[in-house]
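Nothing in this text is a laboratory measurement; each read-out follows from the coordinates by a stated rule. Predicted model, so just to flag it, every value in this text is computed and none were measured. Cβ atoms are built from the backbone, for glycine too; each structure is taken alone.
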Structure P
Amino acid sequence: MAKLKLKTHSGVKRRFAVSGRGKILRRKSHINNARRKKRRAVKGEFDTTRPIHRSFRQRVRRLLPYGGA
């Protein structure tokens, strides 16, 4: 019997990245909303990716079965 391939969720594939060590990284939200009103430090944080919270890890892993590349 052939081995079943799992489908990668295309929305999650675009929104998350997997680091070299296997951490799932996300972008900060509200990046396009009212940037003139935000502090300079907050606007600088938009350029970086940060790891997702551990409570979401298993859910996103299920949607990215092959690492999301």
Structure Q
Amino acid sequence: MTLNGNRHDRNIMTLSEVARYLGLHVMTVYKLTREGRVPAAKIGGQWRFKRDILDGWLEEQMLKRSVAKS
């Protein structure tokens, strides 16, 4: 993947990439991000996500659900 002719860091994801990654609609991810429920940074008016942080967050969410069911 390239950005302005340069190799784009695959660890940094856009809103639409996160939506595809999580299997959610883009607007769902946007809403969760705006509410601060998904870890992200707004840079130049656009949301950016780090894949490793997103993976850690997702794992946390899954563990919370698992513990709550116990």
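A value of 3.0 was derived for distance in nm of label points 7 Å out along Cα→Cβ at positions 25 and 41; which structure in P, Q was it taken from?
Numbers: P: 2.3; Q: 3.0.
Clearly, the read-out refers to Q.
Using the calculated result 15.4, 59 for Rg and Dmax of the Cα atoms in Å, pick out the matching structure from P, Q.
On the way: P: 15.4, 59; Q: 13.5, 50.
Label of the source structure: P.
For helix-only ellipticity at 222 nm (-39500 (n - 2.57) for each DSSP H run of 4 or more, over all residues; to 500), the calculated result is -8000, so let me know which of P, Q that is.
Numbers: P: -8000; Q: -16000.
Of the options listed, only P reproduces it.
As an exercise: relative contact order in percent (Cα under 8 Å, 6 or more apart), calculated from one structure in P, Q, equals 29. Which structure is it?
Q
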